[in-house]
Structure formats: C-alpha cells, structure tokens
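Please treat every number below as a calculation from the coordinates, not as lab data. Computed from a predicted model, the values in this text were never measured in an experiment. Cβ atoms are built from the backbone, for glycine too; each structure is taken alone.
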Structure P
C-alpha cells in the first residue's frame with residue numbers, strides 16, 4: 001500500500017522556516033495505531049490525515065506521541081495541499097474535526113483559517129511551572145479551554161526578551177505552556193512548549209493563537225493583530241477577531257512530495 005505524503009512548511013513564505021507538517025490524503029481511514037506509527041516515523045510536530053466526505057473532508061492530527069484535538073499549522077498545510085495540488089480550481093475547503101468545523105479560504109497569496117476563539121481563564125501562579133521555566137516568573141497566568149486533552153497553560157511576561165531567554169526543563173515541565181509578551185515590530189510574540197504532547201518546543205503553533213489573539217486583542221484594543229512565534233525556525237501570521245472566532249492568515253511552502261510504503 002502506497003500512501004501519498006506531502007511535507008509542507010507552514011506559517012512561512014520561505015523553505016526551512018515555519019512549522020513543517022506531513023499531510024497524508026486517504027480514501028478511507030487507516031487503523032488508528034497505524035496512523036500513530038506513521039506520525040512517529042515522520043517525527044514532525046504533526047502529521048495530518050484526511051478523507052473526503054460529501055461536504056468537505058474529515059481531518060485528524062497526530063503528533064509523534066498522541067492524537068490532538070486542534071492543530072493550526074497542519075490544517076493550514078492540508079488546505080495548502082488541497083487548494084494547490086488536489087483541487088487547484090477551488091478557493092475554499094471545509095474540514096470536520098474534533099474541534100468542530102474549520103474552514104480555510106484563499107486570501108490573495110495566503111490562506112485564512114476560521115478557528116474557534118479559546119478565551120483563556122485567569123489562574124493562580126503554579127510554582128512547578130515557575131521552577132521548570134528556569135525560575136522565570138510570568139506577570140500573568142491563565143488556563144486554557146478543556147478542548148485540549150493535555151494540561152494547557154498560557155503565561156504572559158513583561159518583555160519579549162524574557163520570553164526569548166527561556167530555557168525550560170522539559171523533563172519536569174509536564175504541562176503544555178504558551179509563553180507570550182508584547183512585540184516590537186509585531187503586536188505580540190510567543191513560544192509554545194508542548195512536552196505533554198510529545199514535543200519540547202513547537203516551531204509555530206496555530207492553535208495557541210486561538211487563545212493568544214483574544215488576550216492581546218483585549219489588551220491592545222485591536223481587532224486585527226500581527227504575531228510572530230520566535231522559535232529557532234520562526235513563523236508569522238495575522239490574527240483577526242470575529243465574534244467568537246479567530247481568523248488566522250499565513251503562508252505555506254512545499255518542501256517534499258512522495259509516498260509512504262506500507263507492506
């Protein structure tokens with residue numbers, strides 16, 4: 001059995017930046033165990049699998065360790081593959097996922113995703129996270145929506161330099177933690193540490209911006225914001241609040257196309 005696979009760099013206009021995702025078009029679902037093994041073998045932050053249905057596609061995402069309920073960069077990568085290689089005459093794609101219906105449309109040379117806004121809830125500081133972050137103390141602490149299976153937190157720092165300097169102890173961090181601060185040439189910057197999902201640091205994370213965008217929109221008094229995730233690979237997107245939704249706009253670049261051979 002040969003399974004088509006595309007590797008796409010998402011949230012970037014340049015190869016070798018952004019967040020790489022594997023995208024596997026399927027005619028019907030594979031066994032869950034096999035999809036998890038393929039994701040582990042790919043060893044990328046996410047591998048996306050999708051199958052066609054009458055009004056779009058069913059889409060699922062796997063890290064090398066677990067299936068996740070929401071993934072932005074692999075959704076953007078999947079839409080990029082469909083709209084540029086599989087259905088190039090189409091300008092809009094509809095996905096059915098564990099986080100509900102997600103729609104991606106062309107926006108000039110970029111793609112725009114319509115995602116749920118996951119408004120963070122204030123919480124008391126957690127000293128275990130403070131210690132695992134190397135003793136750095138965030139100014140604000142939040143817990144995120146239960147749509148995520150893992151323990152998710154968001155922490156806000158006073159300055160971007162503090163976020164850039166963080167060197168977490170991933171062996172003790174335990175939770176998935178978004179760290180963020182106001183930016184200089186963008187509205188805000190962030191990083192995303194995700195050891196609870198099998199990833200120490202995710203290069204660029206669409207789903208985290210479902211919580212970052214509502215926070216910074218309120219903080220800065222802006223509906224439309226520019227964002228940069230300052231991982232080693234780095235990536236950028238535009239976030240726009242629209243009622244209880246977040247519109248995330250970014251670019252993709254194809255790195256590789258091939259096939260996975262399953263005996």
Structure Q
C-alpha cells in the first residue's frame with residue numbers, strides 16, 4: 001500500500017509505503033532505544049487507519065543524523081536534519097492499494113499565530129531545498145571517494161612498478177584530502193538545514209552566507225574530483241592494466257546541485 005502527497009501541479013512531494021523499513025544508524029546512538037525515532041509506515045489493516053504526515057519533504061541524505069531533544073520516552077523523537085516544510089496551499093493525497101488509486105484533496109494552512117509574509121516562507125523553502133541538494137551532492141561525492149579509497153587500499157598488496165605506485169599514492173592523498181573537506185561540509189549543511197527550518201520565517205542573511213560558503217566548498221571539491229576522474233584516473237588505470245591489476249572504477253553518480261530534490 002502506498003500513500004503519495006502531491007502539490008497543486010501534480011509534483012511528488014512525499015511518498016510512503018507499507019513496505020518502508022527503518023534504516024539503522026551508521027554509528028551506535030549514545031541514547032537508550034526508547035528515545036530513538038519511530039518509523040510508523042502506512043498499515044495494510046482492513047478498516048479505519050490513521051497516518052500522520054509531518055508536512056515535510058523527505059529528509060536529505062546525510063552520513064550522520066542527530067536526534068532532537070524534543071522527545072517522549074517510548075514514542076521517540078525525530079532525526080535531524082529533517083526535510084524542508086512544505087508551503088501553505090492545496091495538496092492531493094493518493095492512496096494506492098489493490099491495483100486501485102484513490103485521491104483526496106487537503107489544504108495546508110500557516111499557523112494563525114505566525115505572522116510572516118508569503119515571500120518569507122517561499123524564500124525559506126527555496127533555501128531549504130537548495131541545502132537539500134547540496135547535502136545530496138556532498139553525500140554522493142563522499143560515497144564515490146569512499147569507494148575510491150577502498151579500491152586503492154586493495155591495490156596496496158599488488159606488485160606494481162615504481163611509477164604506478166607513485167601515481168596510486170598521489171591519488172590516495174588527493175582522495176583523502178577531498179574526503180576530509182566534504183565530510184566537514186556535510187556536518188555544516190546538516191546543521192544549517194535544521195536552523196533554517198526551526199521556525200516559519202525568512203532566512204537570515206547569515207544563514208544565506210553560510211550556505212553560499214558551504215555550497216562553494218562542495219562545488220570546489222566536485223570540480224577537483226571531476227578533474228581527477230577525467231585527467232588522472234584514466235592514466236592510472238592504463239598503467240594498472242599493463243600490469244594486470246584491476247582498475248579503479250567509480251560507479252556512484254554525483255548529482256547536479258542545481259537540481260530539485262527529485
């Protein structure tokens with residue numbers, strides 16, 4: 001059973017499934033399990049069911065997630081960074097079950113106690129989605145670099161000539177430098193996403209400035225990585241091939257940071 005939230009133009013905002021499963025944290029959490037987030041996917045039970053959408057886009061991909069202190073024992077908390085909050089307006093819910101699709105409309109309203117211009121929440125969402133995309137680019141790049149380091153490490157035991165060994169060592173150093181650079185950017189962007197989404201308000205100039213700096217940090221690492229892939233890696237792989245050693249092959253795709261969350 002699937003549940004989709006779509007905006008007024010039919011664009012997919014969020015998708016949930018009864019087959020959704022929790023993703024275990026990469027690092028063991030330093031808190032008791034009763035405080036951890038609870039995944040509650042749509043159920044397949046016959047009859048009246050209840051499902052809560054948190055009015056957000058999906059959470060951005062990140063190497064590490066933190067946990068909000070707004071928690072209830074046994075009910076858990078939320079993992080941060082969360083996805084950006086949607087704009088007030090009309091949305092459509094599509095329920096897919098048994099080969100049939102059922103639709104209903106809903107409307108998201110701004111909290112009447114909050115007084116902010118429409119342009120303010122639009123700007124907040126735009127920056128939130130820009131941070132989302134930068135995080136996705138950073139996460140994908142970090143995966144590519146991790147794959148490269150694993151393959152380089154596996155080649156350490158190979159018998160290689162001096163020139164190939166030197167090229168391999170140089171590449172390993174550049175990959176390690178890039179990995180450290182983007183790892184820090186990921187943490188900065190994750191914290192910024194949480195800060196920008198902490199209230200219904202227009203982003204501050206400080207938040208915009210931090211984002212521009214971190215986006216350039218990730219973009220610079222991406223450009224250097226692409227140079228390595230197009231200029232240095234083919235030459236190294238040619239050397240490895242002549243010595244019957246496996247090539248360093250990078251499969252991960254690094255997304256365009258100007259794209260939307262989908």
*asked:* Quick check: 20 is what I get for relative contact order in percent (Cα under 8 Å, 6 or more apart), calculated from one of P, Q. Which structure matches?
replied: Q
*Given a value of 4, 17, 27, 25, 17, 8, 3, 0 for P(r) over Cα pairs in 5 Å bins from 0, in percent, for residues 159-222 alone, point me to the structure among P, Q it was derived from.*
P
*asked:* Quick check: 12.7 is what I get for Kirkwood radius over Cα pairs in Å, for residues 103-142 alone, calculated from one of P, Q. Which structure matches?
replied: Q
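Taking -5000 as the value of helix-only ellipticity at 222 nm (-39500 (n - 2.57) for each DSSP H run of 4 or more, over all residues; to 500) derived from one of the structures shown (P, Q), identify that structure. Let's see the in-between values first.
Values: P: -5000; Q: -14500.
Going through each structure in turn, the value belongs to P.
Supply the structure label, taken from P, Q, corresponding to FRET efficiency 1/(1 + (r/R0)^6) of positions 95 and 207 (r between Cβ atoms, R0 = 41 Å, to 0.05) with the calculated value 1.00. Kindly include the intermediate steps, with their values, before the conclusion.
Working: P: 1.00; Q: 0.65.
Value 1.00 for FRET efficiency 1/(1 + (r/R0)^6) of positions 95 and 207 (r between Cβ atoms, R0 = 41 Å, to 0.05) corresponds to P out of P, Q.
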*Which structure, out of P, Q, was distance in nm of label points 7 Å out along Cα→Cβ at positions 111 and 127 calculated from, if the result is 1.8?*
Q
_Structure (P, Q) behind the derived value 23.3, 71 of Rg and Dmax of the Cα atoms in Å, for residues 63-166 alone_ = Q
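To test your reading of the models, identify which of P, Q gives 23.0 for mean count of other Cβ atoms within 10 Å over residues 175-182 when calculated. Before the final figure, lay out each step's value.
On the way: P: 23.0; Q: 17.5.
Going through each structure in turn, the value belongs to P.
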*asked:* Out of P, Q, which has the highest value for FRET efficiency 1/(1 + (r/R0)^6) of positions 47 and 247 (r between Cβ atoms, R0 = 30 Å, to 0.05)?
replied: P
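Looking just at Kirkwood radius over Cα pairs in Å, which of the labels P, Q belongs to the structure with the highest value?
Values: P: 18.4; Q: 21.3.
The structure with the largest value is Q.
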